[in-house]
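Next come the structures, one after another.
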Structure I
């Protein structure tokens, strides 16, 4: 049974449809990359999957024991978020709140989970540092550790490498690959097409006709040939 199944999904704002007829499913261990032109509804889809907004029509169903609070989220960073006045420890520990009843103190289990993820992502030694004083790559590792505190099943990432230099980007991708190999499902929105080499599946969001396919099927699809040519042309300008 799939973790997430979307059927005949239409998305948009204020009753105005941006994209329609989205049909896809996400299973345990998948690495789904969501690509497409700007303004086609990719980030809107992420927000809808997280119940941050409602679909205009269609259905999203969760299965295989997945609960809404078991979806970790790493959003696009804003300037305000980058200057967030908290320690690394406080940021990561807050990721356990989805599992926490209304209790004024964190439990030993929650603190152990935060420590485990900080060590796993190589950020334990920086736990007392201010989040806003970290580099962009370090901040993303902290946010990833926070997301992993919320889930052992699914992580959604919205343009996570924006603004990072090439080496830090590759390191972050390698980190995600290792997490995926542990059985955690990755769902990522990205304009960086190099990420496709890690993908098991691709959802190409398009206003006219979206495509959901395995990576091999997508690489042989006309949609990929046209899209990759357009991106290469724009980058060359």
Structure II
């Protein structure tokens, strides 16, 4: 297989929002799509059948990242955008201090994005597209206090700092921004009482779905004057 040009790299693209973004890029753009996934599943095979390039990689295993970069460099001549979507959702009981789960939060949300930004920088600069982008997905709750996900939100806050730091370091050639979503979509096992409670937390009380993430990504990639920003997708939750 020949190397692809101006690829979009999406981490954690094998399910949910990541998989939705993979489909949108395939259906609505001409950019080749490369995505990473941790666990084999039917959705990964579906995305490959649509034309995406899939690479299995466990971001909690630091020794896997250099190998991932080498595989990407074998398959890709240049990168148009990197989207740091890979994420772990763990509360403080699931990720107590000094545990593997605690360390995994920072490996996935902080260390992996830093490593990939640094080691794929040359491929971004090699793109002949008008713009080059790095976009991370953090969490709206970083801006609010919670006592149940302190480690998780600390790692997502650090991801926002990573985004701002690279925005400064890579300017003006590469734009670097973060998207901080609040409620996007419910899980299958969420009950009606929980759904009602969550919806009432926002001025726009809807379950918007992954489409709003795509809209934000599309905006940032096509904006000529936006870098170092934290784009809040909260439905007006900050107003209540």
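Key figures
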| item | result |
| --- | --- |
| Computed 2.6 for distance in nm of label points 7 Å out along Cα→Cβ at positions 54 and 198 - originating structure among I, II | II |
| Origin of the value 18, where relative contact order in percent (Cα under 8 Å, 6 or more apart) was derived from one of I, II | II |
| Structure with the greatest value (metric distance in nm of label points 7 Å out along Cα→Cβ at positions 6 and 190, set I, II) | II |
| Which of I, II yields 30, 21, 17 [semi-axes √(5λ) of the Cα gyration tensor in Å, calculated] | I |
| Comparison of I, II by mean count of other Cβ atoms within 10 Å over residues 70-77 - largest value held by | I |
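None of the figures in this text is laboratory data; all of them are computed from the coordinates on show. As the structure is a prediction and not an experimental result, all values here were calculated from the model. Cβ atoms are built from the backbone, for glycine too; each structure is taken alone.
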